[in-house]
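Every read-out reported here was derived from the displayed coordinates using simple, explicitly stated rules and does not represent laboratory data. All of these numbers come straight from a predicted model, not from anything done at the bench. Cβ atoms are built from the backbone, for glycine too; each structure is taken alone.
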Structure 1
Amino acid sequence: MPYHVTPTELSGVLILEPKVFVDDRGFFFESFNQRDFNDATGLDITFVQDNHSQSKQGVLRGLHYQIQHAQGKLVRVTRGAVFDVSVNLIQNHPQFGQWVGVHLNEDNHRQLWIPPGFAHGFLVLSDRTDFLYKTTDYYSHHDERCLLWNDPAIGIEWPIQSPPILTSKDMLGAILSDADVFC
């Protein structure tokens, strides 16, 4: 099996670890194969867009989601390290408002599957990080929402010693009790 799949504490969020071939030249792995992804996860999805962001240490991006055109995301780090977070925003789900955090970095080659209906964000832990993500729907500015990264009702334990670097949008994210959520 090209992927080793580990469920997280948050139902639907999966850690995927590809089979990595290492020798004295470096390494090789197949970073994505639709058939193998679907077989390993039991999902039948198609990705329509790839995104790449680069951020410096201390940047916190998120917690983002789209209320319509909800995006599933398969994320990974190609350079650097992040603490990646998913929050369940499916209102009638028993884990509504709960979060899970996973360390992703260039050495562990981990990927994280975040299903539609979840907010997503990450904190950059290294000097510079390249972050790639595949999405199951196209970006829609009109449908974009932001959940407040430090909402005490959610209680994310970010591995942070000083205030993060945030955009004004991320500083003004909605608290869970006021956020648009999924039915």
Structure 2
Amino acid sequence: MKKTILFFALVAVTGSIFAQKKTTTSGIISFDATTSKDALPKAENKTVIAAIDAKKGTIAFEAIVKNFAFSNPKMQEHFNGATWMDSEKFPTATFKGNITNLASVDFQKDGTYNAEVAGDLTIHGVTKPVKTTGKIIVAGKSISTNADFSIKLEDYGVNGPAIGAGKVATEPKISVSADLQ
């Protein structure tokens, strides 16, 4: 009898520990680097790995650079080339950070919460600190996240000819979203 009770107690504790971490392999990162000279520098990656640990307040995203899709195949070729993202040399972009106002997010109660996030964004082999505010939506056992922010491409050593020619914004808008289970 004691062994049965101990077994069920361990199962319950293990279940609650694993329930704290939610993941997905279908997060979405999009960016908009359009300018008045060119409306095409927009791309989306729908195969982003994302994880959130509700107990610790950690959050992470990883995107394979080659998986960003453009409406213009030539633009995609330039994006992945050596003068832009150099996706052969730098195959992933990552973010690892924390929800800095974790006490304001109740992962046990359905609702929409403003989340302040700070962490390190690595693009093109360069890591820089990033802070942004996003939303966390808790619905049952699911968590959805979204955030918008901008970066300076020059901070990450991204400076292709199209940027210098004004065809690509020097500070593209980045949107991140994920539905985690």
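Work out which structure the value 28 belongs to, where relative contact order in percent (Cα under 8 Å, 6 or more apart) was derived from one of 1, 2.
Computed on structure 1.
Where is mean count of other Cβ atoms within 10 Å over residues 22-29 largest, in which of 1, 2?
Once mean count of other Cβ atoms within 10 Å over residues 22-29 is tallied for 1, 2, the winner is 2.
I have -4500 for helix-only ellipticity at 222 nm (-39500 (n - 2.57) for each DSSP H run of 4 or more, over all residues; to 500), calculated from one of the structures 1, 2. Which structure is it?
The correct label is 2.
Given a value of 56 for percent of Cα pairs over 20 Å apart, calculated from one of 1, 2, which structure does it belong to?
Only structure 2 yields this read-out.
If distance in nm of label points 7 Å out along Cα→Cβ at positions 62 and 118 comes out at 2.5 when worked out from the coordinates, which of 1, 2 was used?
2
Just checking, which of 1, 2 has the largest value of distance in nm of label points 7 Å out along Cα→Cβ at positions 78 and 166?
Max of distance in nm of label points 7 Å out along Cα→Cβ at positions 78 and 166: 1.
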